Structures are given as structure tokens and as C-alpha cells.
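As C-alpha cells, here come the structures.
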Structure P
Amino acid sequence: MAVFALVDCNNFYAACEKLFRPDLKRRPIVVLSNNDGCVVARSPEAKALGIRMGVPAFQIRGLMKQARVVTFSSNYALYADMSARVMHTLESMAPQVEVYSIDESFLDLSGVDFCEDLTAFGQRVRRVVHDWVGLPVCVGIASTKTLAKLANYGAKKYPATGGVVDLTNANRARRLMALVPVDEVWGVGPRLSHRLGALGIESALDLADADPAWIRAHFNVVLERTVRELNGISCLELEMATPAKQQILCSRSFGERVCTYEPMRQAVTGFMARAAEKLRGECQKAAALTVFVRTNPFKSQEPQYSRSLSTQLPTPTDDTRDLIHAASGLLRRIWRDGYEYHKAGVMLGEFSSNDAEQMGLFEPGKDGAPSEQRSRRNQQLMHTLDLINQKCRGTLYVAGQGQRDAAFCMRREHLSPAYTTRWADLPVVR
């Protein structure tokens, strides 16, 4: 019988911040989204104050001051590194691990029950991750991935479980499902749960007891698969290889609104440089490119403008310079003076593998070198660029990106140090 475990870090962003600030152990803290806009993570103490996920920071400024809530800007470098440490730890404890998100992983525990009690194994996972990395996790164990998600919900919801719930017993799984609202089932969002509620399906158990064929006829095969998974029939395997991306999007709201062309060109150049780096990380080349700009739709009293434009590249490429040149041409065509721009971005699509490169027949190149020779030189240049930046991000960048402290850069006024990825930010123990 298949056995899965879902290991999920508790309040991941907030836990990462507290890990390096022991003086905040009992203090409520929140982590804010890009440009310090909305709450995206809360410590248990902040949750106890009634601070909701996604609430704009300005709306709770009074509460945060009164309750002495500590605020952090999102520190993505720190979170990514701590996530990698957690995943490496889990890989040392299970034969197969699927990294599901930055703070969640599915483990294949098939056969573990022959040599160790599953709940005891879950507790050992919690201890090892806490001892090696310093972060708290909860573990849900079941015969399907959907039930493992449900078990993890129970492990977090009910402290008496000790952070581990084993639902490999069908009767225990049904008892928990009777307590769980249907919108807490993996893959059932608010809109779908509303439709199910209108049909009398309000709990996870109600969904599990529904006829799979009826669910498929009235909804879709995905929800039918969920019903079968809730009944212990495994329909979802571990995904050991991450599926290749079909698109890469790089966009951001600006810290200050952009009113002139040059700062916008620098911002789009930076977005495209980052998107090209991601593209090379996927070992892909792009044949289609889109650039978009827009004003703030929530400022309805101000003049509004939103426009995007796409183009097909002559040949698929992953060269930062070629992509920036194409993006700059699109930006010139969609730019309009007289607006205060709030957001911009780029998107790459129509990917092809690096191994299937098609050279242009009549393309000798600016320097007169053959296409194949020039392509090989460009690949070596981009590879060198990525190697240097992997050692220290931002060491090399395109001059067109402008200064790093430009007004359009993301606002992060409460950013913590990069404790684990920058030598200058290493914590000092006295």
C-alpha cells in the first residue's frame, strides 16, 4: 500500500524571521508582501490578535502599534535558502521527496511502517528538522496525497496531536473528515465550495461520500479524482521531476509610480534580465515575448491606461541581450506620456529545448561569424554571467537596468539581513 507524508513548515516566513531574532520569541510578527503592501505571513501571536492574512498593512497600523507587532518586508533570499535546507534534510530521511512548494514536501513512506511506527517517524521528522534547521514543521500521513494534506491540516489545527496525524486508518480518516469544512480539501477553493455547499456537500466527509460518477458528470474529472483520494484510492503519484515551465512571467508593482520613459525602460530591462536568467535555468529558449504596463486600477480618480504587446522572435533565444532589445522595442510602441504607471512586466513563451536550436539560414551575424560559432560564443557568455551571479547575485548586470536604488525599485523598508547568503550579514554571536 502506498503511504505519503506531507511535511509543512509552520508559519514559514515568520518562522524564518524569528529564527535569527531570539529576542522576538514571544512577540507577534508579520511579514508583508511586495512594496510592504499586505500581510502574507503571521506568527501565532499575531494570529491571536486577529490579524488576517492578506489584510493591507495600513488598515491595521493602529493595532500593530498598540500590540507592538514587529513588521518585516519579504526577504526572499533568506526564505529560499532556509527552504533548501529543509528539503535537503527531508531528502536524507525518505527515499523519494517531491518539493511541492517553498515550505511543503510530499514524502514516499511506502514500507516505512514495516520498520517504524508512522507516527513515531513523523515525530522524528519534526525533531530532526527542528534540530538541524531550527524551523517547526507538522506532518500529515495517509494512503493518498489528498488525505495527507488533510492529515497535515489536522496536525496544525489540533495541538493535542503533537504536530503529527496518521490517517492510514480509514475510520480515523472519516472522523477527521467529518470535522473539516469542504473548502479545506486540497483543490477545493471558495467558488467550488460554494457550489458544493448549495448541493448539501459541506464537509470533507460529505464530499468523500458523494458518488464519483455523479461528481464527474456535474463538475469535472479533477474533483472526481479528489473524491477517490478521500476514500483512500491513490490517484496522484509523487512528481519527482518538476514539469517544464510553459511561460515565465516577471513583473512587479513599483515602490513609487513611474511617470517618465527612462525609469520604465530600466525597470523592463531588469525584468527581462531576470526572466532570461530563469529561462536559462530551465534549459529552454523562448520564441515569443510580451511586455505590459498599467496604471493603478484602484485609483479610479486618476487617468487610466493599460496596454500589452507581443512579438515573435526571429529565432528562439535565451540571450539576455537579444531579449532586452526586443522588449525595449515593444515598450517604445506601448508607452504613453501623461500617466502614472503602477506596474509593468514581461512574459516569455513558446519554449523549445536548447538541444533543438534552429539556426537562421541567412544570418551571418554582425561580426561576420557563422551563426553556429556566434551562438556558441553567446551561450558561453551567458553561462559565465549566470555562474558569477549564482555565487553572488547581482554582481553582473546589464547597464540598461540602471541604479539599484532607483525610485521604481520595490519598497522594502523593513527588510531583515540575508543571514545565510551574504557574508556581511552573518549573525554575530557574542
Structure Q
Amino acid sequence: MIGDGWDNEPSVRPGACEAPEAGGKPTRRRVAVVTGSRAEFGLLKPVMRAVLHHPELELLCIAAGSHLIQPAETFREIKAAFEVADSIPMQVAGRTGRYEDAEALGRGVGRFARSFDRLRPDWVVVLGDRIEAFAAASAAAVGGFPLAHIHGGDRAEGIADESMRHAISKLANLHFAATPASAERLVRMGERPTHIHITGSPAVDDIGRIAPLDDSAFQELGSPEVVFLFHPVGRHAEIEEAAAMSVLDGVLKDRDGRPAGVKILALHPNFDSGRDGICRAIANTKVNARTHLPREMFVGLLRRLAANLGDRAGVLVGNSSAGLIEAAVLKLPAVDVGPRQAGREHASNVIHCAESAQAVREAVRQARAMNRSDIVHPYGDGRAGERIADLLSLVDPADAAMRRKLNTY
């Protein structure tokens, strides 16, 4: 419950898992974990592993949305790690935009409903605020399947997904908050404190075991000093392209417009509206680029950058939540550009700036000069996946008080 924090163990007692099957064995609670993008799959992997290895739980991995868009690199990663119980196509390759997102959302709700009706999960688990999570949450809530939400109560005011995160929280029966501040926000939204648990962020769980990239892998990526990861915020592609060009110019050029000699690796953005413009900006600058890095390689790269000091200190530049969470855990300076993460909880590794070349240039200079010794992040101790799995086994999804949504105000 809220107030426990991540230093304490779950305080609830076992429920339906104790009911025996016909053969006398205890039933295992079926947990459908929904992943719809490369970013939240990286966060969900520790949760999925913990569910998979929990003696009272059965993992049902459902891959959806952008995982299934060709070339479907991340879908292959999912299949290599887990057995996929179902796949839910939503977006159409080559079609991005707000209208296309709305169409994909409607398509997803219907397909998730059929999937849940076939799989009959005891819990449906979603993370964050993307349309895949919202589609699954809507299908679960309307279809009568108990819903658990990870990373509810966070703020990210610069994108439309902010409203979807809070909408998912209002649909959810059980909440796994990443920080005490997010848990308190859920309480103020009218969610029952007894249904809110502060677990920490699963983004922290795997970081300690991932080593820095070795010399060979680092050189293959161009030995970058700066990683550029800039996602669209729902604007027209031309506006996103201009913003991305300004950010790249701030990294690549000095104040006189001359090349600054900075080695940069640009990662392609997520599949939200406006991504085509950012991809064009990356192509036009002819920087070293990758469409995708597996999470282990991405975190290993950030850890390698965090070891660099002085004028060539590593920096993550863009507007990804990785700058606020993973980079903070690794004590890597991050330049957070523009409005996308506005209002989001962050550590002192983050420097915010506007989408202008001059602002980015100055922010990178400040980031490289910062004192990293006192960076403390609010996202937990690296045991979120374990806590979430335990709570899914202990909280009874059939309990009437859990199933019935009630605003506390």
C-alpha cells in the first residue's frame, strides 16, 4: 500500500492462488503482460522474467503495436526472450499521424478484447502511456479483466500521452508507482491508497548487471561522445524536422556555425506522429545513425559514456525518458530538450533547454562540466520486477473491493 516504499515487502496476503485445481495442485495466476514499443519492453523485461519464474504465476506475453511494424526487429527480440502468447497488430507501416494513431487505437481495442477473451488472464499488466497500453487497458476494463498499471502517476506534460497515462490509471485496479511522488499523485486522483504500491521503476532493475560496451562494440558504433535520442511530440513532420535539425546543429556546430568535431550517434525515434521529420533530419546531417539498439547494448553504451570525463564527457541529448531515469542511475549527464518531459520528476543529471541550437550548445557545455558525485535518483533500488510479481501473486483479482472502481473524493 502507499507509504510502504521500496524498502518494505508487500503487506497483503495471498488470495486466489491457494485454490486447488481438480488434480490437487494450486492454480497459477495467469498474468498477461502487454508490450507495444521498444522502450517499454526494455522496462518490462525484468517484470516479465519475475512473473515467468514466480511459482504462483504464469506469464502470457502479448506483443503489440510498433513491435510488429517491419522490419520488426524488436518483435524478434521478444520472441528470443519469451514465448509470445499473442500478437496484436495496430499501426500500419509507413502511416504516421494523429488520425492514424486514433485508427490504430480503435483497431487495438477490438483485437485485445478478443485476445483476453481467449487467454482469460487473471491480471492484465500495462506500463506507461502509449496507445498500445491504452488500447489494452480499455479492452481489459470494459471486458472485466483486472488491470495493473506500472508507472502511473508520473507527469510528462509535453505530449498527448500525458492524458492517456492518467486515463489508464483511472481504468486500473492495481497501481505500481515508480516513486513516492507518483503514488501521492495517484491518491490525489482519487485512487484508493490500499491499491497503490510504491515498487520503484523496473527500468532500474537490469542496469547493475549490464557492463559498459567493450572497445570493439563501442568502435562499431563510431566511438560516440553524444547520443542523440529525440522523439516527436505530436507536431507536423516538418516542425519536428526543424526542431531536430536545431538540436543536431547545437551538438555538431560551434557558435560560429563551424563543425565542432563532436562524435555523435543518432538513434531513430519511436513510431509516433512526426517521426518521419526527425528521421529526415538525421539523414540530412549524415551523422552516424542506428534504427534501433537492443536494451543491453543501449544501456552498455550509456554506461560507457558515463565513464568519460572533461571536455569530451559523454552526454545523452534529446527528449527521451532514458535521460531522466537510466541516465540518472548511471550518473550520466543528460540534456533534455523541449517540452516532451515537462513536469516529470528527475535527478540533478538533467539540464533542460529549449529547441534551439544555441540553447543546446550551452546545455551540453554545462552537462560536461557538472559535478556528478551528488546525483541521486528517485526511482528505486532495482527490485521493482520482483515486487510487482509478488504483488500480482498476493493481491486477489477476484476480491470485490479490488474489482470495483471507486473514487475516494
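Set P, Q, criterion relative contact order in percent (Cα under 8 Å, 6 or more apart): the highest-scoring structure is Q. Suppose you compute distance in nm of label points 7 Å out along Cα→Cβ at positions 154 and 202 for every structure in P, Q: which one lands on 1.3? Comparing all candidates, it corresponds to Q.
Each of P, Q could give mean count of other Cβ atoms within 10 Å over residues 138-145, but the derived value 26.6 comes from P.
Identify the structure, out of P, Q, from whose coordinates Cα Rg over 2.2 N^0.38 Å, for residues 186-297 alone was calculated to give 1.40.
Q
Which structure, out of P, Q, was distance in nm of label points 7 Å out along Cα→Cβ at positions 42 and 122 derived from, given a value of 3.2?
So the calculation was done on Q.
Between structures P, Q, the greatest calculated value of mean count of other Cβ atoms within 10 Å over residues 114-121 is seen in Q.
Between structures P, Q, the greatest calculated value of mean count of other Cβ atoms within 10 Å over residues 266-273 is seen in P.
If Rg and Dmax of the Cα atoms in Å is calculated from each of P, Q, which structure is the one that comes out at 24.9, 74? So the calculation was done on P.
We did not get these values from a lab; they are worked out from the coordinates using the rules stated. Predicted model only: the values in this text are computed from it and were never measured. Cβ atoms are built from the backbone, for glycine too; each structure is taken alone.
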